[in-house]
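Chemist: Some structures to go through are shown next.
Computed from the coordinates by the stated procedures, all read-outs in this text should not be read as laboratory data. Keep in mind that what you see is a predicted model, and the values were worked out from it rather than measured. Cβ atoms are built from the backbone, for glycine too; each structure is taken alone.
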Structure I
Amino acid sequence: MPARKRAARVGGLRRGENVAGWLFTAPMLIILGLFLLVPVLMALWVSFSDWGGRGSPFSGDVSFAGFDNYRKILASGGQAEQDFGTSLRNNAWYVVLVVPIQTAVALLLAVLVNGRALRGRGFFRTAFYFPSVTSSVAITVLWLFLFSASGAVNKALSFIGINGPNWFNDPRGVLHLILDGLGIKTGPAALTDNSVLGVSFWDWLSGPSVAMTAFIAMAVFTTSGTFMLLFIAALQNLGGDITEAATLDGASGWQRFWYVTLPQLRPTLFTVLTLGLIGAWQVFDQIYTGTQGGPGKTTLTPAYLSYSSAFNNQQWGQGSAIAFVLFVIIVLMTLLQRWILRERPVSQRKMRMYREVSATSGAKR
């Protein structure tokens with residue numbers, strides 16, 4: 001067959017494959033476009049309009065409001081800005097504590113249940129994963145009972161002489177409580193007199209409230225099992241050659257984990273941290289079922305504030321603006337995390353050190 005005809009035939013087959021591929025994916029693309037892309041674009045328009053929730057947001061009665069909705073939550077100096085700043089403060093502390101703790105707990109559980117010496121590994125995997133498949137509403141209701149003033153948690157604390165707080169009704173910041181115990185009642189003027197988004201620096205540094213601390217414990221309890229499965233899958237796919245070589249070189253168990261196993265888990269670690277970060281910034285159902293932002297707005301989150309502004313206060317443009325600001329925050333945090341966990345080239349100094357160690361080990365053998 002001439003080369004020109006062969007090339008034409010191959011090109012025709014490739015065009016046929018492309019057409020078939022688009023035909024097979026077209027139904028899903030249409031569904032995603034109708035139920036995902038179109039609503040997102042509609043919400044984006046609402047964030048720039050004065051729509052009041054009645055009729056179509058594209059009707060002639062709805063006018064373009066520009067950045068007024070964004071200005072209200074970011075630079076108005078009013079209650080809307082203060083509420084948004086408070087929600088960001090609360091959610092930021094939630095993210096700072098939940099993401100690293102749940103990742104560390106998930107990795108620890110994965111290492112434990114992946115060990116060959118552990119009997120009944122299937123039972124423990126199921127037990128650790130079970131809270132992740134339980135309804136978040138049911139878990140929240142259970143948590144409300146456990147952390148009530150006369151709940152099981154305070155009963156357990158009373159056995160060791162600790163008078164537990166009324167968890168979900170206590171708005172005090174944890175760090176402020178610690179400082180108060182050390183005799184520091186108020187912060188310096190540089191922190192109390194300056195503010196961001198209507199919240200003073202001193203309040204930004206108050207730490208999570210006692211109520212939010214209970215939600216943090218619940219998040220770690222319910223999500224660690226899911227991420228444990230990801231780490232187990234990654235651990236089972238690791239080759240044993242490098243670990244065996246490290247063992248022969250005299251590396252301890254901790255050194256093998258820190259210098260051999262953990263670096264190989266970088267892709268999975270990035271996935272777990274990314275999913276944990278996104279989920280932590282989008283916390284809503286626990287707040288809606290539990291405290292609805294109370295006490296004193298110390299469990300208010302941007303996701304719940306967006307819902308409350310739109311559905312309760314009928315400020316649909318402001319609620320949509322909060323949602324898109326939250327979207328930008330999540331994207332920026334994900335990109336920052338990707339940059340921090342990126343693959344870095346080995347420096348010349350470390351390469352020389354590795355060669356010297358290899359040469360020394362070879363000479364001893």
Structure II
Amino acid sequence: MNKPILLSTPHMSDRELEFVKEAFATNWIAPVGPHIDAFEQEFCQVTGAGYAAAVSSGTAAIHLALRLLDVGIGDEVFCSTLTFAATANPIAYQGAKPVFIDSDRTTWNMNPDLLREALEKKARIGKLPKAVILVHLYGQSADIEPILAACGEYDVPLIEDAAEALGATYKGRSPGTFGLMGIYSFNGNKIITTSGGGMLVSDKPELVAKARFLATQARDTAPHYQHSEIGFNYRLSNVLAGIGRGQLQVLCDRVASRRHNYEVYLKKLGDLPGVEFMPEANFGTSTRWLTCLTIDSEAFGFDREQIRLAFAQQQIETRPVWKPLHMQPVFAECESIGGEVAADLFAQGLCLPSGSNLTDDDLERVINAFRDIHSLQFK
């Protein structure tokens with residue numbers, strides 16, 4: 001039986017273990033230590049961010065960002081709809097209400113025109129959102145400048161969820177470094193991983209310092225345990241930060257491998273009828289964290305779900321693109337600005353195996369399986 005080919009698995013180099021051994025040798029096992037400081041500094045060097053706080057997950061980083069902006073009960077937060085639930089869940093943690101903004105077809109990310117229109121309408125009724133959370137999806141940067149301009153015009157802070165876009169570029173800069181705060185994830189399926197972890201970045205040192213304070217249970221400076229605010233156990237451990245340091249050193253290689261996967265898929269599958277790959281906007285470079293495509297079922301002969309199930313029978317993991325948040329039962333009562341584009345991308349969108357550790361044989365097996373599925377309609 002063929003081995004399973006999974007969507008996106010951790011890919012270690014030979015460097016992470018040395019940092020972990022150092023943590024063990026020095027007994028820096030607890031959620032403090034020199035690897036954390038070094039990881040934060042090195043991350044800033046790679047991304048161009050001013051300051052960084054390493055935390056336990058990208059979700060935790062978003063939650064901290066909302067806390068830093070005093071988002072609370074009854075507030076509204078604009079949010080990309082085509083994304084994983086973790087982008088919006090922290091809005092609910094704070095008792096606030098997400099308002100979901102549809103995608104554009106050029107980037108699959110938040111539509112800048114819809115965002116501006118929504119801000120204009122909210123301004124007229126005196127109910128501007130407390131923040132905007134912009135997602136950079138599947139390694140592709142959103143069109144940041146018009147979004148940042150709209151937020152600036154209405155004095156609404158921009159939080160960038162770049163969990164899927166570390167290593168991407170927007171006009172020569174890293175997504176996640178344009179807004180007031182940026183968020184990254186090091187989950188096991190991301191382009192680099194610490195097994196679980198995240199990063200909050202900002203050019204404002206006071207925000208990052210407060211994030212670290214809140215992430216370590218908001219412990220006041222005192223010889224005893226004293227707390228004047230509610231905090232969280234959100235700090236990354238020194239051991240995991242060591243893994244992150246090793247992973248960060250091979251980030252460029254990981255991006256190159258994933259872009260290679262995409263190029264091979266495009267070359268070998270781009271001629272199939274009804275198949276269209278996620279576009280790459282001309283303002284930057286996508287990491288192709290996941291290679292995504294849409295399938296016109298009438299032209300191809302089978303719909304996205306039939307194709308996914310056919311792949312599964314051959315031990316090949318594929319996945320629909322994110323189900324838009326405005327379509328999720330848990331957010332059914334929330335306001336949505338548009339939504340048709342994201343819904344269409346979900347209905348037709350499929351993510352192919354994209355890990356940086358895929359072999360040429362793995363890629364060939366996925367390609368052959370895809371072409372075989374298409375040929376079944378003629379039998």
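Chemist: A value of 10.5 was derived for mean count of other Cβ atoms within 10 Å over residues 34-41; which structure in I, II was it taken from?
Modeler: The read-out comes from structure I.
Chemist: Right, another one. Out of I, II, choose the structure whose coordinates give Kirkwood radius over Cα pairs in Å equal to 25.0 when calculated.
Modeler: I
Chemist: Moving on. Of the structures labelled I, II, one was used to calculate helix-only ellipticity at 222 nm (-39500 (n - 2.57) for each DSSP H run of 4 or more, over all residues; to 500), giving -11500. Name it.
Modeler: II
Chemist: Out of I, II, which has the highest value for mean count of other Cβ atoms within 10 Å over residues 210-217?
Modeler: I
Chemist: Another one. For the read-out mean count of other Cβ atoms within 10 Å over residues 170-177, a value of 17.9 was computed from one structure; give its label from I, II.
Modeler: Numbers: I: 17.9; II: 20.5.
Structure of origin is I.
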